[in-house]
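A.B. asks: Some structures to go through are shown next.
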Structure 1
Amino acid sequence: MAIRQPVVSVLGHVDHGKTKLLDRIRGTAVGDREAGAITQHIGATEVPIGRIYEMCGSIIGSKKFTVPGLLFIDTPGHQAFTSLRARGGSLADLAVLVIDIREGLMPQTIESIHILRQYKTPFVIALNKVDTIEGWNSTADRPFVLSEKDQQAHTKEVFEQHMYEIISQLSSNGVFADRYDRIDDFTKAVALIPISAKTGEGVPDLMLMLIGLAQRFLETRLTKEEGPGKGTVLEVKEVKGLGQTLDMILYSGTLKTGATVAIGTRGAPLVTRIKAILKPKPLDEIRDPRDRFDNVKELHAAAGVKIAVQDATGVIAGAPIRVVKNAKDPSIQEITEETSIKIETEEKGITIKADAIGSLEALAYEAKAAGIPIRKYGIGEITRRDVLESSYGNDTHHVILGFNVSTSKDAEAEIATHSIKVMTNNIVYALIDDYKLWLDESTRQNESDKRVEFAFPAKITILPDHIFRVNKPAVVGVRVLAGRIRVGENLIDREGKDCGTIKSVRDDDGNVLKEGVQGDEVSVAIEGVTVGRQINENDVLYVDMIESGYKEVQKVELTDDEKLALSDTVAIKRRTEPFWGM
């Protein structure tokens, strides 16, 4: 049975060489019009198997493949990856994770690893910029396994050091990888292919690995399905002379001019008709910039193509597109299910927004993994309504996380009024980390505020030989055994008897302190007691608490010593009031 080309996506950190690698792949056959030349699609680059045989001739031997080639999505990066979906998963059948050999794993590298795991997409690693290794002798477009043999011993040693440092970093992030020519079982290790997107070194090895993995592990997935076309929208564009057009990847079946299609939108699926199917002309055939396309009647998967449609209202990037018989076709229900956002919400939680369905689900996935409750979600910019609806509940839920989205002007005007925390980022896990940091700081601040508002559990002992004044007020030296003491707090002894009110707290030099904390030895002035009567040396005293304050304190994180002091205080209070604090 015939199989189609696998769709390949390229991911990695900014400036690590994603775009340059795609440019190199496209550029290997510029001006080459013979059969097997690379074909430029809309939003994708097709590398046919014949061209791969030519590129890999010196390392491929007599090996032959049934996979007809590779179709690279032209838009690199994890944002494109998450927004382009098919069959409920990623549009990509395979992925290339590009890592700069000098810089190693960076934030977007780790983000990409998270996303590839989430979508269960098989991937290889392109270890880029080997040409920057000190002393590296470059030969354009040469396979790495041959290029490495020409390097000096010291250069090889430096290369190996860099490579194994990155292998170690990958291992720390749960990815077991090794150089591709040192792997015996590709089900147990991720292939790492050293390349230079600048010189083309290692690119043949990369192509061979991708085609080999597709042949061995993806044959069932890649089996060509005859029948109605299925695809994914890359972009919605208005084109002069054509009207509304959709750039799309056709990954299954056949597309024909005049066919009725159903397309996913933010609402119900849109049913419309294809007016034209357009493929880009080869670069050397373009004579007039306004005449860039060939009009084709029929197209088979897999391919990148532009279609002109009668209506594209509400269509978004990543939306599924299906050829249907009519407006009652069962495929329309499939689209409804595929575009329905499957995110668990809770009665109390934060708001999340993202630029596309896939990226929204990626953000929700990471939020759930981090234990962050979600109350509301949506696609598109952060609006005034989002801000107003986020103002309900407790302060830690007055938060909006935005992935790759902006904030509307009327929303910005409401943010300060309603004390809403808005965080945006184009890295999902960095956004989650930002929220965690903010939550920790906010929690600490809230606890600090409550410690001022309510008497907190505290335990002190009066130091021997530190009686400075007997009464009016009594001034004694104390050690704070747990918690903290402040001016205005009342003290009790182990029997629950009143032991006065703290009027001042000072250090050894007589400086007035805001508070005395656990471990401090300070002098305190206590109004309402006389040393030798109500208090004595070595006495253990507790900060008195009111019942409402006790209930608030239970909501705050306490140290182990504070918990013991609180337990003692509760036991003391319940001697006279058995149901105190219940």
Structure 2
Amino acid sequence: MSESEQARPSELPGATSAETEREPSVENPYARSVDSFQEPPKTFLAMLKHLGPGMILVGSIVGSGELIMTTKLGAEVGYLLLWFILASCFLKVVVQAELVRYTISSGKTFLEVYNGLPGPGHQRPNWLTIPWLATVLVGFVAGVALFNNVDPETTVLGLDPVIWIPALVFGLLAVSAVVIGRRSVVGDSSTGRPRINWFMWVYLVSVLLMYINGGAIVGGAGQAVELALPGKLGVNGSVIWTLVVAIGAAAILLSGGYNVLERVSIGLVFTFTLITIACTVLLQWTGYAVTWDDIRSGLEFRIFPGNLMAGLAASTIVMTALAAYAGTGIGHYEMITYTYWCVEKGYARNAGESVPGDEWPRRARGWVKVMYTDVFLTMIVYTVSTLCFYFLGAAILNQKQIDPDAKQTLTTLQQMYTSVINEFSTGALASWAATGFIVGAFFVLFSTVLAGAAGGARLLTDAFCVMRLIDPADYPARQKSIRILICVSLVTGTTMYSMFTNPPLMLMIASLVSVVFYPALALGTIWLRHRGVDERIRPSKPTTIFLWICGLALAVISPMVVLYALALKNGWLPSPV
């Protein structure tokens, strides 16, 4: 969300002329006061004017989870995992909403809150600085590049590359930590370094894998352009187009034009989703029609088909399911960044600072209601689109035994749309269907690039604020950091794609983050419900029960899926097919 959308002091009831002069404290969406607040809307139509964070979420979800991984899962197993896709859409909603309830209650950002969770923690080391984190990023990219280009048989001191390359990178980072630590002693007193807990370390490590995730999306957008202009830039055309897409995204985000493009992108995403729904409906008049028996088979809680696609291992299907689970519905990173979009939309600030009495709880409950409306409308949109993408993959790609992968990912997905239209026409209509897919897929993926880069930059900047590498009260410094990190994210993502050139594989690698994040998000939200939320705006008993059910399910699914995949891959369990 651009700064132009933030409420002006004069627009906030209770704001005085003196407060108007204190521009940074009032305009900063991450700060709130007793005197600055806004009454919540009372009718559904009035609420619609205050919705928006969920629409950004839709733009960030459809590109990675629905378009790529959901269709890939349908292609690999047919309808069998329909139950898993539905669970992925429904389980995360209440956790997402209750995280924002705590943000409205406390006025704190997500990382501020989670840095205060129970568990191991210690004072920030003096070497944990922005220069050292930059060194980590460079070392990570160099390590991935080295691993991709070294012969797997190359050994150093008798060690395989999978061992000596990480050891080399960690060694260099340790040396840089010592050097930076000695230099930062002057002017960096121990009293100025805050406590950081276990979750902050987990988050900082996860950023590296999420850059791979970002690379998959910007690379997918590059593949869409290459599909539209095949061979124009040579053999590595998709990589070059990926760079062009990244530059375009950076230009839009840095120019402050994200607000306008957000509306355009959301319109295009909805248009593409409607086209997808239309194609799904048209399936019923083709040889790919979805039957009630197909749907029934998808609700039998089975995992593997009787016969696997040629060259496909059972463990690969399990990892595809994990990647789809991490990317469909609302992903773990989207769940976190949603709290920041709600902050920038003004939900927490509009409630005002918590004070005794009845006025603040009334306002806070009103803004929680607005947020829940945003959450549930978003859930309807992404659940419908997810099911349509899954049905298309299961009905068409599985029947044709085609698995979207590597540089042919978008080309393969295009066949879902053209296969449906070809049943009705082989002329101009089929050609328009192919073109429509390319345009739609590009804007779906491009909107995800924008939302992902903007959201990730806000999250990492907030980490700098929590660690006091940036003054949390200095909003211009926060904005500057966000702009820099947007560029870092896009450059790193483009570099990652140039090394992998396989969006589905990159999304699978990034989905490993969910093994830690979903349990932490679920259990942490349950803890906050009982220990953190102001008792005056705590959720109802039915909501609390639903939170416990969904939270415990989220806490165990990802770790169990990974353990199951490892057991199958290493022969600890017999192959189910």
Structure 3
Amino acid sequence: MDTATLDYLRTIAKRLNDAAHGEKTPIVEQSASFLNCSTKQIYQLLRDADLMPPRKTRTDKGDSIITRAQAELIGGMILVATRANGKQILAVTDAAEMLKAQGKIPDVAVSTILRALKAYHCHPSQLATPTAHVTQRSLHPNHVWQIDASVCVLFYLPKGGLAVMEQKEFYKNKPANVKKIEKERVIRYVVTDHYSAATYVEYVMGAESSENLTQVFLNSIQRRAANDPMHGVPSILVMDKGSANLSGLFLNLLDRLGIEHIEHAAGNSRAKGQVEKHNDIVECKFESRLSFLNVGTLAELNAYCQRWRSHFNANAIHSRTRKTRNAVWLTITNEQLRLAPSLEVCRELVTTKPKTMQVRGDLSVTHTIKGYPNQAYDLTHLPDIYPKAVVDIVVNPYRAPDIDVAWLDNIYTISPIETDEAGFAIHSPVIGVQMITKPESSADSNRKAMLKAAYGVDTEADVDKARKKKQAAYVGAIDAMADVDNSHNEGNVPSIITKAAITVDTSAHVASREIKPLTHVEAAMQLRGLISDLWHAEHFSDLQAQYPQGVPHSAITEIADRIIVGKPINYLKAVNE
């Protein structure tokens, strides 16, 4: 292309770029006439010279006839119809046809709908992307462990030992075959240390039960062979919400061992992704070998697994640490390693709950721990402890036979009382040599203060003196008869006239005997008790006049009745006159 033509094309390109809508065609036609060529050739010449003006952006770029609400409706229909395994069973075409028939979306091509779905991030492929997750970390070996169970590729044949489950015989479309071996399945439990990724694997028979889970977990925390260093009690255990994991017995064991248990939400297996991945590792790297081995019993299977596991932990390089699992786990410090109690004590912890006991008079309690004799524990140093106080006690799994005592919202670890050959506590005072008293409890202090206040004295000795003298307490401060006097003053004690009655004649059955009459003072006291305020001083004079030798017992009731009705006393004849 010569320079003159190129300069002319530059002029044409500038005019086209500046032209308004509808003005470009005349410019191109004029140029084609000038150069004696077609309009198509003009465009080609501009492209060859790299002078073709860019296409102007459409004013409706980014707009769609499909609205966001319509796109969300289509995406929602497909999302709801998607199975739990992720299979999409409703196509965009079918969903669009349903909505077009109801007039809920415009009648446009499926490609237009798909572009709109992607623009609004409602496309099935976009909706299927997983939710973003956060990667968590642990602080040191045995800080966090994870545990999970899965079905092994083996199952038990009653007459033939263990056998591999063939995919063509045991899969979801043949539930009868799966049901047939349900109780004979081999379950794989995998335990991982989150910090080092060290792994413990054990196989059990049957199903995921609390018994199997407890057995595997207790075995995993015990110290084993020298080439299998991972052991100890973790601070936190992460697991799923399976019924076995949440059983009361297993959770009780974790509580007794001081392990915090975290159950992740259903469907969020990523929360314990490490142990999930190690289940896959065990299946691929160990169970893949079982097709070439004759495994007859569960013990043989676990023996093979132990050999493989020790090799794997010692040699496999972890991608995160760039070291072997054993090498990282061995960085644990003495403070971070909590040694597990013996298996016997651990098994007892499964069913052990705090026991409520009453403190004895010498501020001690007794408790029996499996494997140890009944022993006494001194609680003297507990704050504000007192006889008959109620405390909760449980064995300390890391210091048996020490116990943990719950008192006033605190936990105290108590060791057994040391005794001599005769069974006496070594710290007890010797008779005739020394005198030791227990610390004064709050109850003791309150009791002494109350007694001093009751008798108005300052010392305990003065309290003893006052009590020996039978001195009344709270003199001048408390009226012990206040309620009684108020009752009388308020008329709550009405006078009652004794009903007429028949006197029992005992002369025929009982030998006659003389009874000493009452003195005038004794009779007056009895009458005062019967008639209260109706008794007056002149009644005493009448008694003396009527009964100069004393008042007969049988006359008291009649005298009281006469006074109540206002009759005189002296109608009666004197006794022995």
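A.B. asks: Here Kirkwood radius over Cα pairs in Å was calculated and came to 37.0; which of the structures 1, 2, 3 was it taken from? Working shown, then result.
C.D. replies: Details: 1: 28.7; 2: 24.9; 3: 37.0.
Answer by label: 3.
A.B. asks: Looking at structures 1, 2, 3, which one was distance in nm of label points 7 Å out along Cα→Cβ at positions 277 and 525 calculated from, given that it came out as 9.8?
C.D. replies: Structure 3 accounts for this read-out.
A.B. asks: Hey, another quick one. One of 1, 2, 3 was used to calculate helix-only ellipticity at 222 nm (-39500 (n - 2.57) for each DSSP H run of 4 or more, over all residues; to 500), giving -22000; which?
C.D. replies: Derived from 2, not from the others.
None of the figures in this text is laboratory data; all of them are computed from the coordinates on show. The structure presented is a predicted model; accordingly, all values stated were derived computationally and were not measured. Cβ atoms are built from the backbone, for glycine too; each structure is taken alone.
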